[in-house]
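Following this line, the structures themselves.
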Structure I
């Protein structure tokens, strides 16, 4: 097999245009391997994300129903969120998010993989987990801006939601693909 050409760019300079906890925007000046100068190249910096496909002890999938202001819609999603500086591992982060958002704890949490929402502009990864054996242990402990309704769905309901476009968050659809494949519930 022939050696692949190195297509990486060199960052000549970076300027931060906006900085907040959950979103940072920077403008880079880059040089390609062929000497082309790319200016500006905007990069969105986000924290690392964790997303769980969560199943209760009796085999129901836990989805969350919540309003998403950017699109102006109420949608079904998977539990998850940002990795905090206090989280020792991604596993710990996803367990924390599951407990806060759903009130459930899980017997097992298995790492499934990662993806990028948009590697052309976003600098972070979303890590996927399969959480099984969930039991309701407490009420939700939501952030100030969160209103989350927990919904339980059978695998048939979940597959119908996927077929009909009932889950629109692309990373969540990807996480479901990984999990359903791992569970042997998806043939492709």
Structure II
């Protein structure tokens, strides 16, 4: 087990010299988790929510910047290629046509969040609940800023952009960020106990 201060959980649970095989395996698994999270809808008012934000934040905390970013990019490449990996696909379209609709900015935000949260995890933020919470909140901001900006650019700022793309989702997304900030440091605790 790799428990160095800069090791991620992914490196700790699968140590060894074959980083390429480990990276490919984790990226494929992570993209499958993102797809599953996109398809499972949780009833919530005023709109149902998915668990994608949780998975993106958790991937960053678990994998570090490079692997988490690569995982989200793999997921987006699968969607761009026409695979029905996104929420609402294939019913609302597939491929780049779907990605350029209202959710496009949030998809860009997923990449940014994976990178930012992962960068902080590479520096030990995933080992402490409070630091993990800071990382998760910064990741959440990285999702919302391009997401809301995309909606404003696409539909016009004279429309109720915050009512469409912020207010209905912020409370459940804060809960998902808190969940990631609780679970990942707890995972480190379990890893240390096994050692």
Structure III
């Protein structure tokens, strides 16, 4: 039986940060569930790019189907968790089941991969990330530190089961470590 990976996200997820891990996990033979806060739906993605602005730009992206709602998720069924970035993390963290699900992966030392703005979602479980090290998009540093975690100024960082990256262009290193931990 294939190991199961859970992706927690919602509308305005960064397209590459959802699609790349999803297809890479499928390619590895893992079973993947994309869960959305409210229901099974088609999620709207966004494309973040680093152009000549002081921050990233955002455009409409592709659509991706959510397979389940947060309420339907039993985290015990899953071997690992991925939380992509984009603007989705700021709203998925407000759902009543987000903390229950995410906390499970920390408490059971299962692999957790976060990208970019996903660190913001973890602020609602600050007790789980307090004292942990992570990287994130540089604008998320205040939230990471306010939650009691140590912000690491690198593009990619591993703190035991917590695998974190700065942005979508760090996905190759992130996925290599994530797959290694899932298959361990």
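What follows is calculated from the coordinates using simple rules that are stated; it is not laboratory data. The shown structure was predicted, so the numbers you read here are calculated from the model rather than taken from an experiment. Cβ atoms are built from the backbone, for glycine too; each structure is taken alone.
Which of the displayed structures (I, II, III) returns the greatest value of distance in nm of label points 7 Å out along Cα→Cβ at positions 27 and 171 on calculation?
When distance in nm of label points 7 Å out along Cα→Cβ at positions 27 and 171 is calculated for I, II, III, structure II comes out on top.
Say we calculate distance in nm of label points 7 Å out along Cα→Cβ at positions 35 and 83 for every structure; which of I, II, III gives the highest result?
Of structures I, II, III, the maximum of distance in nm of label points 7 Å out along Cα→Cβ at positions 35 and 83 occurs in I.
Taking distance in nm of label points 7 Å out along Cα→Cβ at positions 11 and 123 for each of I, II, III, which is largest?
III
Given a value of -0.66 for log10 I(q)/I(0) by the Debye sum over Cα atoms at q = 0.13 Å⁻¹, calculated from one of I, II, III, which structure does it belong to?
This figure was derived from II.
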